[in-house]
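Take a look at the structures below.
Please treat every number below as a calculation from the coordinates, not as lab data. Since this is a predicted model, take the numbers as computed values, not measurements. Cβ atoms are built from the backbone, for glycine too; each structure is taken alone.
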Structure I
Amino acid sequence: MSSWISHFSTSHPVPFTILALSVACFVGILIGNIRVKGLSMGIAGVLFSSLILGHFGATPNAHILEFVRDFGLVLFVYAIGIKVGPGFFRSLRKRGLVLNILAVTIVLSGAAIAVLISKVLGIDIVAAVGIFSGATTNTPSLGATQETLKTLAIVGDRATLPTLGYAVCYPFGIIGIILVMMILRALRRVNLEDDIAEVTEQDKLAAALERRNVEITNVPAEGISAEKAALKYAITISRMLLPGAASPTVVTPGTLLPKGAVVLAVGTSEKLDNFVADAGTKSSTDLMSMPGPVVFRRMVVTREDLSGKTLGELRLEYGDDVTITRVQRQDIEIVAHPLLKLQFGDVIQAVGHEENLAVVERVIGNSKEALNHLNLVPVFIGITIGVLIGMIPVPVPGVPSPIKLGLAGGSLVTALIFGHFGCIGRMSWTMPAAANNALKDLGITLFLAAVGLKAGGRFIETLMGGEGLLWMGCGAIITFVPLFVVGLFASVVLKMNFVRICGLVSGSMTDPPALSFATSMTKSDTPVISYATVYPITMICRIIIVQVILLVFE
């Protein structure tokens, strides 16, 4: 059997590589979909199926595997960066700053434990970084490790140690995160219902947009228009009920707000409070529920030539008979204002008469077909820039060799920046959600299949030997200790809500299965907020820290 495989791989290298990768991918995906008590391996199943295939001799050409591995990694991290870019810099503010400091502490303490274990137990530092990546369930850091090994000219069997360490320690990486959440819940005697209610209210007060009906009782002598009020208070006013009127009317930018009128304003709680304090009082009249010709509709910007245009410029195309109240970008809601630049895929909420809303719909596109179409030009421009940035050596004091972000780090940083800005000129960097997920899943699947096939020859030997058991124990320590200590500190000292801590520990390990468990245990999507807040910084730190460890201690 092995001789036939060897002959086939030698005589038909390209078909054999495609065959081996395809089998590893589809078998691994099937394995990853198997759920045991609600838990599954997810995409990591591909790594284990490819390791098994590699063990039985299905090892394609090393150069082809190297290309597939690196290209898959670039696709994966670029898609991640574009997805989280819009919320990345927002996550560094206020409460997000505390969460990110805690997440970085988890990363650095785990790295310190990995180095300490390597020195005390005599484990090869190359294997230790693989153990660190597996114990923290972070695949891109494994990719960064592989790149750094090439820089350091580490080849042969030693170059497979990180993948073996990753594979051996990955399973407890998932279990350990869940175990920490369960222990913290038991120790702190958490009442989930109270914690969920508390954190939900905090999030509403922090950022969510809301509607408020306001009766105008205080009007300046010179009067005030809806547009001036919107700019002054950072709100949007969409409807107005005049005294004695039976139904509300649409508010246009030039509409004056007369005394006695009831208006519907949209904004954050803080901004609306300021508006009410100056202009009038909160009204019990609900303009949203009143019958009449004024309706609202949600529409998606799918005309690519609108990327970079402001709402003020867009209004020139559809007129003043419709008011756009808010724009949703990824998971972020933004109060609409004339200077807000649109991006492809933005969801706008517009208020007006049906015939006028139809005009807006024609102007912005609102096409399902266009939304599912991926423009590949920005993708490959972004990847090109990311690869070039990743090759730039950056001198760091105290480190003997310059640090490079590498393929993974360069692509991630580039994607985060482009994702944050959304568009530069008329070039839109955003991707439809379906296309982004497809690119991300394809990339990580190819990467895991390639590294598994390459390292499979020694996997069973390592797993069954004493070395594998030692690595497992070390990985368990790296997983458990930082999470438990930081989680306990956040709960006891910082009085952080348990639901938020669940998102923190899942995000600090960039681990979707743990996040799935957290949302299932809390019966809430609230942990996703903390997860998304710390995810980008965590990802960058884990990619960089493995390079630093290798460059300093190798």
Structure II
Amino acid sequence: MGSNIFITLLFFNIYYVFADILVSLPNGKIRGHVLQSPGNINFYAFQSIPYAKPPLGNLRFQEPQPVENWEGILNTTTTSNRCYSVAKDTDDESEDCLYINVYTPILESENKTKLPVMVFIYGGGFRDGASAYSTYGPDYLIEQDVLVVSFNYRVGPFGFLSTGDEVVPGNAGLKDQLFALKWTNQNIGLFGGDSSKITIFGQSAGAASVCYHILSKQSTETHPDFPPLNQGTISKIEAQYREMGHVRKVPSKRQAVVDDDTKLNLLLALEENPITPAHPRPYGFQLASLISDTAISDDSNELLNFLVNVTAKEIDVASTTTTNLALPVLEYEHDGAFLTKKMYEQLASGDINRVPLLIGINSEESLSKLKDIESYYNEMASYDNDLTSLIPDDLIMSDSVNRTEVAEEIKRIYVEDGTKMQDNLGKILAYFSDNSYTRPIIKHAELQSNYTDVYFYQFSHKGPMGNTNISTLEGAEKVGHGEERHYYFRVQSKTYDNSDLAQFPASDVLTHYRIVRIWTDFAKTMNPTPNKTDLLQNIVWPKVEPKYFQYVDINDDLEIKMNPKDKRYNSWNEIYQKWGTTPFTTY
């Protein structure tokens, strides 16, 4: 369907141009407006377009449904409601939250060459997050002639509650993402985008989601007209393996979620027992028991009937007090199932959507633990008192294994025998970074490189644009979880605003331009360095090979290196091979 465009200029200032723009979608007309980037590039913004029916009433916890048509003109010029969040309690939370945003430097009516599309999935540990422009402003990416799409998806129990059967299969939040990708494929041409060049990218849980789409056959096979992964993916992945599993104990003193930027810190997805479709059931019943004292039998339909007849606010409040969290889950085999197979084995066998991947880590992902040194110090005392706490939950071992022996072997990766971890806080920080972030990320890149082009990086540049004031300790590296996203998104909050690049040192500004160029070149060409450029120091980014793992270290200079975190990573490989029980689900 063609689009009808009408523009009436209202006024202009240094940052914004407001305009009245109408686009005809299959469901009805929408009104957008025009914004201006810090680099004085005008672009069109359509915010809060409904992409699915509001998941209210009997649609609560279920997969998304097509949006209904609307009459008149829908105003899409402001930020939508955010989905209910376990981590926050704000006035703009609502179940009516499934909205998508499109930011584009051109429109279909301008008869210009259609542009590549970058679809962003936000993070937040699958329990928080929203696609607000103030947090994820696409301005800097738009300046490189790409379209940027972002959207909300359900999180917490609304997005990931599961009864482990056909009543509530689970993964509604991931299915929201799939629905948004399908909407993008079908409609992006009306905004000047090329539906054959769609790249999805994410940070934190959003990057974990990118990997789930790589693994899910729903992302291609069930929609032959919908190839959301046909172009490539960019994944700043944080523990994408470790997010799988529905029920997880809320962090204890050894499993501390520190702040909003580290929601995935120590999200160990699996319990001692291997995940099964029935495993998530206890969460829903516990949630119900916190809302009402009325006894509920162990019946999925009875549980669902109860939970769809209480208010969203009651569920939201109860979710903050449960001893478990709702997370993505392996579903039983059924039409519409998003994930059903053990992920490690699926990736190792190449049973994936074979698309190029740009993936990476920050140099010290768990740096945020240093925000509260006293708490971190006390936490390590508990590890010294019980070394077996070092054993990852997904390292499943036979009952005959001496767990203390395994724990001592893990400890030696980071500190010498006879020393306390409590006295080596800087060095032992790497344990948390490795166990929750870097180790599974490197393994993912290694396994996928057997089947597709994979490009890997480590972000090591430390600067004020990263928006963290955490001091490091001896033995720890410098760049923590989430810092890199401030180099490619425009952020405007009460405490931080990177709109004026002149406020940052030259090394920060240079890194900003490099990151934006790398990300957008990959979206355009499926290669982060398609041509040698002075900006990128004329490097040719090498592909990862399973036996020859090269990567680019992004610091004040760009440097090609071998084997990220090699000594520690190799030691962990040996531990899993020596003690672990296969097949692995996560790693």
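Supply the structure label, taken from I, II, corresponding to helix-only ellipticity at 222 nm (-39500 (n - 2.57) for each DSSP H run of 4 or more, over all residues; to 500) with the calculated value -20000. Going label by label, the one that fits is I. Given a computed value of 13.9 for mean count of other Cβ atoms within 10 Å over residues 296-303, which structure among I, II does it belong to? Structure of origin is II. Structures compared: I, II; top value of relative contact order in percent (Cα under 8 Å, 6 or more apart), i.e. the largest, recorded for I.
Here Cα extents along the principal axes in Å, for residues 32-143 alone was calculated and came to 53, 39, 37; which of the structures I, II was it taken from? Considering all the candidates, the number was obtained from I. Identify the structure, out of I, II, from whose coordinates Rg and Dmax of the Cα atoms in Å was calculated to give 27.0, 93. Among I, II, the structure yielding 27.0, 93 for Rg and Dmax of the Cα atoms in Å is I. One of I, II was used to calculate distance in nm of label points 7 Å out along Cα→Cβ at positions 24 and 112, giving 3.6; which? It was calculated from structure I.
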